[in-house]
Structure I
Amino acid sequence: MPAPSSVIVRLICENWPQDSFAGFDGRQDIRAVLSTRNGPEAGTSHGTSAVAWTTEMSLKPLPNGAIDFAGPAVEGKRGERFFYLSWSSRTFHGRERFRRTKIPLRGLTADSLNRLPKTGGTLTARISALAHDGGPACATVPLLGGGWQVE
């Protein structure tokens with residue numbers, strides 16, 4: 001069965017510390033937003049220690065059998081597409097962005113996307129909110145639970 005032309009994407013950032021990173025690197029009121037062409041989008045609580053974002057993504061078949069991705073939150077060039085979560089903290093002048101988390105799409109293959117129902121479906125990626133230094137996750141992060149999940 002061919003992949004649908006668009007899907008819903010759910011990004012879940014787990015292991016969010018109860019103190020919301022209070023005091024990390026002298027920063028206060030640390031938050032994450034999903035970067036989109038329409039501006040930053042705040043996440044919503046997902047259980048007691050996670051935040052989630054939902055966005056739509058178009059799937060474009062390529063002549064070589066691969067699939068390209070597009071959408072308001074999709075970043076990067078063909079073959080290297082990803083989503084960005086941007087971390088910021090409160091300052092005297094407003095908010096200051098200080099880290100970004102890159103969630104890669106490279107684990108999504110035509111075979112895995114072909115398992116989606118014709119009417120679309122949901123692709124879910126789970127990541128950890130915590131970096132090795134105890135602060136917010138940054139750079140390209142591994143996906144939890146074996147990678148992208150097709151629902």
Structure II
Amino acid sequence: MEPIDENKEGIGGMINPRRYGIERVAYLLMRLSGLGLLAYFIGHIYETSSILKGEVGWDEFLAITQTNEGHAILAIVIAMCVFHTVNGIRVMLGHGGVGVGKPSRPDYPYDPASQNYRHKIGIYSAIVLAAIAMMYGLAVMYGE
């Protein structure tokens with residue numbers, strides 16, 4: 001049996017958050033939230049088009065969202081939207097040079113100035129704000 005090469009772990013190695021830190025988690029969440037929001041957008045267009053069936057068709061389709069599963073999906077959509085927005089702003093500011101730090105000579109071991117505490121705080125802030133928004137959305141949906 002051959003030993004497993006460290007560079008041949010496939011998708012499991014790519015999504016392992018212990019290996020790369022919070023930056024990799026933010027990268028993965030950004031991609032997943034983007035795909036989730038795209039799926040929601042397509043579903044929302046389909047759901048909105050049910051108004052063409054009249055008030056009865058609209059009410060029947062809208063009743064799907066008034067269940068516990070519907071509320072959970074909408075809460076996840078709220079969290080994805082907030083995380084994607086806040087993290088996207090962090091990424092745009094980073095690409096503009098805000099909070100990146102001074103460039104330094106790339107001596108071994110290279111510690112990139114762009115992956116500093118400011119951006120890590122931005123990632124954690126995006127996650128916390130998404131959780132708060134999701135809890136607020138659940139409170140509104142359940143009427144508490």
Next on the checklist: Suppose mean projected area of the Cα convex hull in nm² works out to 13.9; of I, II, which structure was it derived from?
Outcome noted: II
Checklist entry - If distance in nm of label points 7 Å out along Cα→Cβ at positions 54 and 86 is computed to be 4.6, which of I, II is the source? => result II
Checklist outcome for this item: Structures I, II compared on distance in nm of label points 7 Å out along Cα→Cβ at positions 30 and 46: the greatest is II
Next on the checklist: I have -22500 for helix-only ellipticity at 222 nm (-39500 (n - 2.57) for each DSSP H run of 4 or more, over all residues; to 500), calculated from one of the structures I, II. Which structure is it?
Outcome noted: II
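Quick note: the coordinates plus some simple rules give every number you see, no bench work behind them. Remember, it's a predicted structure, so these values are computed and weren't measured experimentally. Cβ atoms are built from the backbone, for glycine too; each structure is taken alone.
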